[in-house]
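Colleague: Each structure below appears as structure tokens.
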Structure I
Amino acid sequence: MSDDIPLIDVPQDFPNHVFDALGAPPLPFDERIGGSVMVVEKRPEGGPITLMTAGVARLPVGDGLPVELAVEVVDGQQGAAFVALQIVCGDIAQHRRRPPFGNPWRNGTAFLGGTEISAIVATGSRWGAAFDEVRDSSGTLLGHVRTLRLLTDAEAAVVAETGWDALVGRAGSLDALLDVTRAGVVPGAPPGAPSAPGTAAADANDPADPAAPAVVVTRMHDTHPPRWLTLSRGMFQSVTGGESPEYMDDADNHQIVSTASYVARFPWTEAFTREAREGQTARFGDTSGSYELEED
């Protein structure tokens, strides 16, 4: 998503709704999508970790009410949620359209490395209107929050044919559809099967592609170069080698950035980000671009 897209004005009710949602304080990401869309993490009581956008409502689209976006994930997979938000924000900005409600977007091949996740569908949330609807102080409906669900192609086929509720029924619960490393709650095509007709495969190894895996970096990268870079569960993890176990256990010492911005800061890592396979770790001894490969 380009950072030079003209933005529209929306009422302060939109960011207020995002920041107040779920009764949990917002934990902002350092990186913004396209320079203008803030992403915050929520850890609500009695519900899953939820990433929400603040700023999508300002992207110009056609007729209809503005929207913000949300993604539910299990802990440790915030990078996957960030990637999904990047993809949908890019589509909104490029095509000036909102994500179609209940109609899955199917990529044909996985857009999260090391997973079978290849589709996204926008639905209502588990929380109902209090979360899904943005209203002003008089109760007037101003817009919506659309919850993005990350699906396998077989799951997306069920949604396309019989609807989101039917898929939840087959899964047994909403929580069964959170883990992006799941094999899927319905049988899918065998490995190597052709992509769904009319879909385009994303190059998950192109750092400039919005669908490229996100990178979890420690704040030590502000003063030290990366030493180890690992692709695991569809996300890169970068460490400098100076982090203690106690340091790594503190969530405040980590941030999530796009592969493109990571490579811009550390250009010698680009070759590995293009060539990496699930479970591989690159060890960098210098900034030449050469690395030693380690396997899990």
Structure II
Amino acid sequence: MKIVLEVTEEFQDFRLDVFLNKATGDELSRTSIQRLIRDGQVSLNSTEFPISKPNYKVSVGEIFTIFIPPKKQFRLEPIQMDFEIVKEWEDFAIINKPAGLSSHGGPGDASPSLVNGLLYYFKELSKEGGIIRPGIVHRLDKPTSGLMIIAKNDKAHIALSKLFQTRKIEKTYFAWLIQSPKLPEGRIDSPIGRHPTERIKMCVRRDGRKSITNYKIIKTISSSKHRLFSLAEIRLETGRTHQIRVHFQSLGSPVVGDMLYSRTGNEFSKYGLLLFSQKLKFQNPFSDEVIELELEFPENFMRFEKEAVLK
């Protein structure tokens, strides 16, 4: 596809990337425009020579041509995977997602995800989440294991999404923490947003989205080297990206094995991230059934508890 744009007086001396973003009515994001410029896909006055600098100052009368390469076709393939289908109904299912498996991939990520496994085991999945997220109503971080609800059709996806939005699905997590929060039980009400410099991370920030985490410390372990670890039961009122991990890091008690938010992540890497979606409770949106499921703690949780006294 080709887009041709002429610079008018209102855009005199604008940066090229800003002009193209505004002139296309924000149809193309500034980031994608910068990428096109760097890739040589923007030329001036019909010449063969591309403009290579996003900060080029445009002038009235200049004509820019944007060449947009055709999108690569994105196709998901069914892949046999080892995960447990905990319980299944006509319209939805609950599975136990293994740690280390992304909930879904994307056009820029060709690595297998849970979605590939879902396509192998289920004949039908909802399409409400788009072509890269069939069946996915909510997600767990890649290193997090535990219970996830899967929608087998659009009717279920819409109904389950509404339950999540109205906070009628009780999700309980457990996590081993380094140290212990000052209060043995509490409510963390701290907004979360994208980290200003490390874009793969989130952080507590004033202009972030409202994020609420409730917790209760179930037990603590003192090691022979005078280190303290605590097991927390956690219930979320909101579901932000990395919410549990960010909130406990902000209290000075990051999740054990967190390679992204803990300085000691490497020390405990053999256990993986010790964060687990253990319980779900909600009413079946299509019947009077109250669904309540609970998993046993995974092997890495149990092994850490036995070995933590030596840390």
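Rule-based calculations on the coordinates, nothing more; no lab input. These numbers come from a predicted model, not from an experiment. Cβ atoms are built from the backbone, for glycine too; each structure is taken alone.
Colleague: Which structure, out of I, II, was FRET efficiency 1/(1 + (r/R0)^6) of positions 89 and 225 (r between Cβ atoms, R0 = 35 Å, to 0.05) calculated from, if the result is 0.10?
Modeller: II
Colleague: Still on this structure: Matching task: 22.5, 68 is the computed value of Rg and Dmax of the Cα atoms in Å, for residues 33-184 alone. Pick the structure from I, II.
Modeller: It must be structure II, since only it matches.
Colleague: Once volume of the Cα convex hull per residue in Å³ is calculated for all of I, II, which comes out largest?
Modeller: Biggest value here belongs to II.
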